[in-house]
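Take a look at these structures.
Nothing in this text is a laboratory measurement; each read-out follows from the coordinates by a stated rule. The structure presented is a predicted model; accordingly, all values stated were derived computationally and were not measured. Cβ atoms are built from the backbone, for glycine too; each structure is taken alone.
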Structure I
Amino acid sequence: MEITTKKELGTMAMFLDKMRDYAAFFKLRLASLVVFSAALGYLIAADTINWLNFTILCFGGFLVTGSSNGFNQIIEVELDRVMERTKNRPIVTGRMTKKEAFIVASIAGLVGILILFYLNPLSGILGILALFLYVAIYTPLKQITPWAVFVGAFPGAIPPMLGFVAYTGKFGLEPGLLFALQFMWQFPHFWAIAWKADEDYKKAGFRLLPSPGGKDQSSAFLILLYCLFMVMVSLLPLAFGLVGAVSSIFILAAGVLMVWPSIQLFRKKTDKAATKVMFASFIYVPIVLLAWYFDKI
């Protein structure tokens, strides 16, 4: 009985380790944020929530996002070896073979896209675009030019629009504004991360800050400038009568949470200030999308 128990415990430990590897391979926390944006896009569009379709959207979106993250790690495995932040990823350490990783990423991507097509054709097409742009264009560009951030902003901005289109089956002003909001958010968000990780990124040949000088006044200025652009874009729903004054107050408050640390980064040019911009960016989109949604109910 004791031997059986030990075997069972060993099997359970191996299973949990494998699940942790898959979570790291799919970048579970990042994928969850993406799914959250898609889910809010759906809720903003919905007059009546179809919970089955809502669940299908979340699952399909998670699989496509996880597939994108997985293919990214397959392509960049040798670069991940040299960076502190990525050297313990499953493929780098050998806990997952490239063959296994490719099979898992391929199945996740295919199933996720088919699930999105089940909702409607436009949702499936958006899923394909997000996967293709992230894996085939953004990932290889990261070693070539800082313009990779611009390219990566397109697949990064698709989730809330995808959620809206998953409900309506068509494009329009409101899903376009959802896309524009998350598109502009990508720049201060990612540049703040790139500022903090600049030394690590340089080991892999990544030059992702907007200024050739790296962590300088120009990069800090562009982070602040794009924060201001982002706040202006976030107020377009008010201009088009899609949200009311109360929601706009919350949207403006979220903007202040982003702009103030960006001003501090421009003044001080420190990693600490960049960290504050980064953490503010994590809560900015949820606040804005929730304010947008609650104005609908």
Structure II
Amino acid sequence: MLVITAPTGQIGKQVLSLLLDRQDPIRVIVRDPIRLDPGVRDRVEIVQGSHDDPAILSRALKGADGLFWLVPPGVGGSSTEERYLGFTRPAADAIRRHGVPHVVGVSSAGHGWTTRAGVLSAAFAMDAEIERTGTAYRALCMPFYMENLLAQLGAIRERGTFSLAYAPDRPLATVATRDIAATAATLLAHRSWAGQERVPVFGPDRISPNAMAAVMSEVLSRTVVFRQLSIADVESALTQRGASKGVVQDMIEAIVAVSDGIYDAEQARAVPGPTDFRTWCREILRPAAQSD
């Protein structure tokens, strides 16, 4: 039995799809089962609820051979570490009690960074919590998700712009979520591994925001321009979304850490995934931009 958390999210949904045709039965933890594709609902066992609920986790992890673990994004709470550990501590308890032998978690690149890195540090705290259970664990370590840009489809289509809080000409490590999902699904399907390791998952290229704009312009056949956000812009946007001061600070710390090279060491030892930025723009961004 494989247990999938966040099965309607951008990574979990793809992991679920890749595992459906394998021999293992699948159980999902989902708040709203109606969000599962109709063809999926009849092929999985559903535990309805949130995966920060100890009772839900206990039901879901009973008899589990493997767990795909992902803390959903959000700006709630006094800090991102509080949010990550609020989900992970009850999961760690359930992993211990039910003896779950294999766990694959969605973490961040940058382990070993010596200063606070906000959101990224929260992911590292999550890893440590799971590692203390003694289960065989693979922490998937990623840089900037290309899919983050889909949140700006409106600006790309209507104004020909996108914005990030990074320097225009500094190369940024990126990854496509489908490559993350493929790595997770392979690990869960073939559970001969043991021990605890961090698995860097990176795309094959490093690309600056200005270079991203140039590629988008070519693929979309229209001019796309990058606009750099200031830290004040980020703080204002997060505050408007209801983020606490602690969460805002965590986001800013992460931006600074990425700009200072937190991903570099793990990228150096990564086996590059198949999806480069141009391929992602052609196969993911362009269809999304052309849809109604």
Structure III
Amino acid sequence: MCGITGFWAKEEAKEGLALRMAARIQTRGPDDAGDWHSGDETLALAHRRLAIVDLSPAGHQPMATFCGQHVLAFNGEIYNHEDLRSELEAELGQIQWRGHSDTEVLLHGLRHWGIELTLTKLNGMFAFAYWSERDKALFLARDRMGEKPLYFGKQNGAFLFGSELKSLKAHPRFSADIDRDALALYMRHNYIPAPYSIYQNIHKLKPAHYVVISNHGQNISEQRCYWDLKEIANHGLANQVTDERQALEDLDGLLKDSVKRRMMADVPLGAFLSGGYDSTTVAALMQVQALNL
């Protein structure tokens, strides 16, 4: 599962603060913990790791490029990371990889392709914080359907972010003032929809969006959409499948590919499902992949 958190403020960071924030979400990543600080000690990224792909120390996070100009704290899985690794090698030639984690592939992709193009290439579930010294900016991004959570906001002059709100609470500048509008939304919907959170000035990053932070956390861009579900649905309505046999073949291929990609982990996998038609289908496809049929 993993968890990310951090902050950006003008004054120097207190020693160990980022790791204390990460400790609040230890249950998201019991295998490892790490933090990274900028040269001026004002920006900090922290990570709690649940090792899934590349269980070795080569997957430790936050992960930086060898030049130290690009840093990533990542939560999730990139199912097409092997394809992206091959694409990067085809465009850049020989790359000095430290391991075989999807985190490292994502980091090099962001460095080479930039945020917009990289996000359009990703097949996975994720939330990440990416620092680019070249752009002097911090980028926060969330997967298309919003499987992985990410909160952010500026309070009392400090920019804070994290996978869960309780990591933000560990920062001395956090203020737990309730957002009454968000409370009203909760009473109406029985949950708080993005981009709101229960606290004032703290927001949920919307699915399929990213945000850019600069100037020591003082400038925060509007949330930017990189994939539109409504647009995809409208395209499907305008280009409906008429050949039922072809549709079934395409669906079978997509399901097999989807299950295969999700079985790439370096840890043993099992299926804990409800037993309905969809669950039975997934379990059967996992068996097909396991037997290489």
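Suppose you compute helix-only ellipticity at 222 nm (-39500 (n - 2.57) for each DSSP H run of 4 or more, over all residues; to 500) for every structure in I, II, III: which one lands on -26000? Show your work: numbers first, answer last.
Details: I: -26000; II: -12000; III: -10000.
Answer for the origin of the read-out: I.
Quick check: 23.5 is what I get for mean count of other Cβ atoms within 10 Å over residues 64-71, calculated from one of I, II, III. Which structure matches? Don't skip to the answer; put the middle values down first.
Working: I: 26.4; II: 23.5; III: 14.4.
Only one of I, II, III returns 23.5 for mean count of other Cβ atoms within 10 Å over residues 64-71, namely II.
Determine which structure produced the value 2.2 for distance in nm of label points 7 Å out along Cα→Cβ at positions 48 and 72, calculated from the coordinates; the candidates are I, II, III.
Clearly, the read-out refers to III.
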